[in-house]
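Just below sit the structures, each encoded as structure tokens.
Values quoted throughout were computed directly from the atomic coordinates according to the rules given, and no laboratory measurement underlies them. Please read these numbers as outputs of a predicted model, since none were measured by experiment. Cβ atoms are built from the backbone, for glycine too; each structure is taken alone.
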Structure 1
Amino acid sequence: MRYMLLIYGCERPDAGTPAHAAKIAAVRAFTQQCEDDGVLLASDPLHSTETATTVRVRDGDTLMTDGPFAETAEQLGGYFILDCADLDEALQYAARCPMAAEGSVEVRPVLERKPAALQVSE
């Protein structure tokens with residue numbers, strides 16, 4: 001089953017600093033381990049929240065706001081999608097994710113659905 005690990009509240013150190021190099025090395029090691037274990041399906045960091053635009057449609061009106069959709073201290077910074085046997089395995093990977101040590105990693109199962117072309121109408 002696919003699980004998404006959503007990475008929240010991790011600060012990115014300035015590029016070129018020892019802290020940045022250490023964080024990049026830790027993330028690469030975790031990503032490589034997931035690849036070696038055959039569970040990694042996708043992963044990407046996101047640009048900073050300053051690049052976000054939130055879109056809402058209310059009563060037919062489209063509202064666009066610069067910034068993330070929620071005003072919180074912890075913003076979504078990236079994700080991993082893993083193919084794990086069960087939730088317990090996904091939680092074990094989340095605990096090994098280096099970003100869990102400073103922010104949080106939300107683990108959610110991906111709702112498996114068939115492409116529309118394969119769905120049978122009832």
Structure 2
Amino acid sequence: MEKVTNLDFIQKFSKGDMSRVKKYVMMYIQSADEEMPVIEKSFHDKDYKKLKTASHTLKSIAAYMGMERAQQLLKKIEDSASNESVTEEMAHDITQLKEMITLSKDELKAFIAQN
């Protein structure tokens with residue numbers, strides 16, 4: 001299975017300092033744990049403002065973890081929420097995103113355990 005994370009950027013950004021890399025990884029995990037439920041709930045509640053904000057927040061930190069596909073989905077969700085043009089297709093996007101987030105957290109926890 002293809003990895004959903006790529007830590008090249010964060011390792012360069014941290015100049016190889018593993019304590020900094022781990023710090024950013026843990027920040028991502030915490031943010032994902034906080035924002036993914038907000039994305040799901042705000043989608044179901046049709047709270048476009050919260051959906052846009054949570055998507056933007058998670059999109060920004062996912063960039064540090066090299067999660068290009070997740071970033072694309074989050075941008076699509078954020079843009080749709082901005083325009084209040086939320087469709088049923090978004091339910092599929094959110095399901096896909098949740099799977100990626102779960103995989104990313106597993107990958108990153110394994111990375112931390114090995115380093």
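Here mean count of other Cβ atoms within 10 Å over residues 60-67 was derived from just one of the structures 1, 2, and that gives 8.9; the source is 1.
When Rg/Rh (Cα atoms, Kirkwood Rh) is calculated for each of structures 1, 2, structure 1 gives the greatest result.
Looking across 1, 2, the calculation of helix-only ellipticity at 222 nm (-39500 (n - 2.57) for each DSSP H run of 4 or more, over all residues; to 500) that yields -27000 traces back to 2. When relative contact order in percent (Cα under 8 Å, 6 or more apart) is calculated for each of 1, 2, the greatest value falls to 1.
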